[in-house]
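Below: a set of structures, written as structure tokens.
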Structure P
Amino acid sequence: MKFDIITIFPNIFKSYFSESIIKRAQQKKLVRINIHNLRDYTIDRHKTVDDRPYGGGFGMVLMVEPIMKAVRDIKKVYPARRGKKNKIILLSAKGKKFDQKMACQFSKLDQLIIISGRYEGVDERVAKYIADQEVSIGDYVLTGGEIPAMVLVDAITRLIPGVITKGSLKEESFFLDLLKEYPQYTRPEKIKINNHKRRVPKVLISGNHKKIEEWKKKNIKVDIDS
């Protein structure tokens, strides 16, 4: 199985993935882990990956364009083939909760592309038009998606045949409440994704703070899929 992780802090993964079960799984060529620095896919000399959110708010939001380019380039290097199963995951606080059942499902894939979030969030167009699914590891605040990415890789790798003995596998499940969050967007206002023009909702650039707050309340998202 192939893991492709998109992150702005690639060095975080080196130590963890070079030890124990993950290391042995790579040595046996049962898994392959590729770390992609998001800054390598930026379009400016400052390697900018984030910007202020439209409609106001705290913190910075990861931009859609570098992520789109990263995913596109990964797909070029490892193109989908007939019979091969691939999935793109966005790590997000409002995503579906990761559990043992999901780990089992993902372990049957040939490739998993993992997008690690940072800052206040990720431009909503990544979740809508690039990622296949949003995933969360729990209802608590982390600095970024790097630790959740390691959690996914670890849990999934353990389930791949040949990595560990069947007797060592343990079924786990976590029952957590759902998080709520409204969609967030940042620059550019308009962008073409998969040959379709996608833009930020007009209300967020209207300057009408009352309507912006109403839009945020109306568009709070809750993942109730189970």
Structure Q
Amino acid sequence: MEWNNRSEVWTHFVMAVCGGFFGGYAIFGRMAVFGSAQTANLIEMVGDILGRNLADASLRLGALLIYAAAMVIFAVLRKKTPLNLKYLAIAVDAAAAAAAAVMPGQMDPVLALYPVFFAMSFQWCVFKGAEGYACSTIFSTNNLKQTVLSFTEYFLAGEDEQEERAKNLKKGRFFGETILFFHASVAAAYLSLRVMGLAAVWLAVCPLFIGLVMTEMQEGVIRGWTVRLVMKKAAEKTV
């Protein structure tokens, strides 16, 4: 079964690897605080408020505001600027890895993950899926739902519904493979943390570099800048 846009799909899978690595780093390296979503953070914040632990509640409120701020910034940049936000999302992820790497191990885990909260929220807004499917690269709940439903509907469809079967099979495969790439990277994060400690977050740069290369193959922004720069330099020499 062929994808309509193979490079777009593989870029999506690579960014799922990035999301999985950051998720694994947060869970295994920062006391089970998941820096890619807000459900657990909001639940913990409610508990902190009711338990009168206002210091922890404030830290979790900060995480919420940072997560939301990334979405606001994405919306403003998309609406008001001509920037290609895929490149920016990759740069933000790399900056988050660098920032997380210098956070002390004894630091409050929520505070230490502020850069990850921002980066994962921004990545979620930018890399929203492929093949026409809305598919997260930073967590798996909806991806699991879509995988299970698609394969169930595939097996329930009759032999005379080949088009519907093919549609469900393709959808299930897409979401299922996203989950596999994501959680293979979670496993890599776990193993690297065992070996390297919190410095393992630097390894996120590897899939980010691959994502940058694949994004450039699709978008050609860096190539375009280079060509314009060379032409400008050549024009200056002829003057």
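FRET efficiency 1/(1 + (r/R0)^6) of positions 24 and 208 (r between Cβ atoms, R0 = 35 Å, to 0.05) computed as 1.00: which structure among P, Q?
Checking each candidate, the match is Q.
When Kirkwood radius over Cα pairs in Å is calculated, the result is 19.5; to which of the structures P, Q does this value belong?
This figure was derived from Q.
If helix-only ellipticity at 222 nm (-39500 (n - 2.57) for each DSSP H run of 4 or more, over all residues; to 500) computes to -8000, which of P, Q did it come from?
P
Computing relative contact order in percent (Cα under 8 Å, 6 or more apart) gives 33 for which of P, Q?
Q
Please state which of the structures P, Q yields 1.00 when FRET efficiency 1/(1 + (r/R0)^6) of positions 32 and 48 (r between Cβ atoms, R0 = 30 Å, to 0.05) is computed from it.
Matching structure: Q.
In terms of distance in nm of label points 7 Å out along Cα→Cβ at positions 56 and 216, which of structures P, Q is highest?
Of structures P, Q, the maximum of distance in nm of label points 7 Å out along Cα→Cβ at positions 56 and 216 occurs in Q.
Since every read-out is calculated from the coordinates, none of them should be taken as a lab result. Worth saying up front: this structure is predicted, and the values here are computed from it rather than measured. Cβ atoms are built from the backbone, for glycine too; each structure is taken alone.
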